[in-house]
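Each value in this text was obtained by applying a stated rule to the coordinates, not by laboratory testing. Given the structure is predicted, the values throughout are model-derived calculations rather than measurements. Cβ atoms are built from the backbone, for glycine too; each structure is taken alone.
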Structure 1
């Protein structure tokens with residue numbers, strides 16, 4: 001909140017954008033966010049007539065705001081269908097609360113909600129395997145979550161999967177890809193996030209990619225959307241939290257730097273994509289020998305990690321028994 005007056009009217013402002021030099025009240029801030037999301041969708045051609053859009057819901061602020069915006073923009077169109085899909089990773093009580101929030105929001109907005117759990121699909125819970133494997137918790141969870149979201153989207157016959165990826169996430173991804181020297185991922189920065197051109201991969205779209213995280217959080221609070229919580233298994237030593245902290249510090253000293261990073265990152269992405277040799281990329285996709293999902297090797301990364309973490313969890317339990 002701020003003590004300033006709205007730059008468009010005489011109402012009290014709820015936010016001051018230092019990089020723009022203007023303040024906005026609740027009404028004009030709400031209008032501005034909606035215009036930004038509409039522009040992102042229009043410029044990126046993210047939604048087309050006849051689409052079924054599956055909104056990946058976590059119950060948190062980003063996905064809740066995204067669902068509300070999509071329903072506001074497309075809810076009355078008979079040629080567009082919107083459904084919610086949720087993944088329960090088996091993190092209690094954190095995920096129980098957020099899934100309930102997602103179900104309640106879907107009910108309020110008149111949207112069907114479909115839920116899939118790690119326990120049902122992978123026979124494990126993150127609470128049981130957290131810190132058991134050699135890799136970070138977010139690595140294991142992220143790969144499984146991405147796989148299950150894609151499965152759920154196929155099960156509801158979705159044409160697009162909308163994910164709550166905001167401008168801060170975009171800036172972090174750009175920086176991480178630079179740090180890792182990952183040119184293929186850098187080339188895919190943009191309003192759509194396609195892992196590969198394969199019929200079993202549901203196209204991913206990012207309607208919030210031009211909205212800063214703090215503005216998503218403010219919109220969420222002003223309109224009572226979603227819960228703002230933190231997963232108990234997040235590990236601070238991983239790269240993304242460190243990059244996030246670094247960019248937040250830069251933004252506080254140089255307002256608007258995140259927009260600059262994203263703008264320049266997209267220009268570089270276009271240049272990289274134009275000069276990448278994509279020949280043979282589609283031929284690399286095959287079906288996993290274990291689960292049948294599309295992947296670039298005989299066994300997909302998810303199945304490899306499932307074996308790894310289950311073996312590690314079993315070994316840990318055996319040691320505990322011996323004590």
Structure 2
């Protein structure tokens with residue numbers, strides 16, 4: 001056994017057998033936490049560690065299978081007590097999503113990220129990964145009529161970059177342009193075209209689903225991005241939510257919704273070209289916009305809690 005294999009074995013034994021935390025292992029082995037994380041991933045990848053998980057029979061087992069079968073996605077159901085608060089529910093789902101995303105990162109990846117209440121929680125649970133040469137690119141603009149949006153969105157992107165040692169590419173344009181003609185002119189600018197070119201190279205996209213009406217308000221609907229005329233138009237068009245601030249109906253249609261001509265986010269047809277697309281959703285109140293998103297085929301993976309999964313299946 002060479003030195004690297006010995007390090008993997010020791011780290012894996014401490015973590016999986018003795019139940020030590022990564023911080024404790026890093027201290028004992030005189031290495032960084034991110035190095036421990038990489039050793040554990042390599043131990044799994046090479047077969048040194050083999051994990052077998054037997055899922056107990058329960059409602060979430062059937063829910064995941066039903067969602068996967070109906071929409072052709074990988075459904076990751078997170079068990080959460082029915083009495084849990086919306087904040088706790090989001091925390092549990094975000095934790096599971098953070099782990100899934102961290103394990104999906106590999107060398108040279110381009111990672112596309114949206115922003116919002118859900119993503120703001122997910123980035124708190126990203127696990128350090130020393131993949132080489134990764135890039136994080138913002139998928140939709142953040143500026144509103146009252147602020148640039150960059151302190152909020154920049155914080156989310158920065159946490160992705162810190163976890164994965166990534167280069168950061170922001171997208172400094174409005175979330176919604178005032179005029180479709182302005183957007184069309186802006187899209188011809190070389191600086192914008194360079195970001196769009198990187199969008200076409202995204203390997204992994206991460207996003208939530210915004211809900212037009214939700215007990216835990218989606219950021220785009222609660223932070224001044226939309227005025228009353230915009231909200232009235234969305235209701236008139238039967239919009240239930242958005243992905244990347246591109247607005248959707250429950251039936252998955254979006255192309256004929258007028259406000260989308262002013263939206264800066266990647267369209268569902270553009271998302272389709274990305275190999276892996278992880279959608280993170282918490283709470284039964286998000287079932288309607290999630291249904292629209294899945295019907296628009298924006299995701300390959302969906303991470304959601306049992307209550308949201310049940311409410312989603314009841315709407316089919």
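Computing percent of Cα pairs over 22 Å apart, for residues 43-162 alone gives 51 for which of 1, 2?
2
Once mean count of other Cβ atoms within 10 Å over residues 67-74 is calculated for every structure in 1, 2, which label goes with the largest value? Present the calculation step by step, with values, prior to reporting the outcome.
Working: 1: 20.4; 2: 16.1.
Max of mean count of other Cβ atoms within 10 Å over residues 67-74: 1.
Computing P(r) over Cα pairs in 20 Å bins from 0, in percent gives 32, 56, 13, 0 for which of 1, 2? Walk me through the numbers before you get to the answer.
Numbers: 1: 28, 60, 12, 0; 2: 32, 56, 13, 0.
Only structure 2 yields this read-out.
A value of -12500 was computed for helix-only ellipticity at 222 nm (-39500 (n - 2.57) for each DSSP H run of 4 or more, over all residues; to 500); which of 1, 2 is the source structure? Don't jump to the answer; show the numbers that get you there.
Values: 1: -16000; 2: -12500.
Derived from 2, not from the others.
Hey, distance in nm of label points 7 Å out along Cα→Cβ at positions 27 and 75 derived from one of 1, 2 reads 2.0; which structure?
Source structure for this number: 1.
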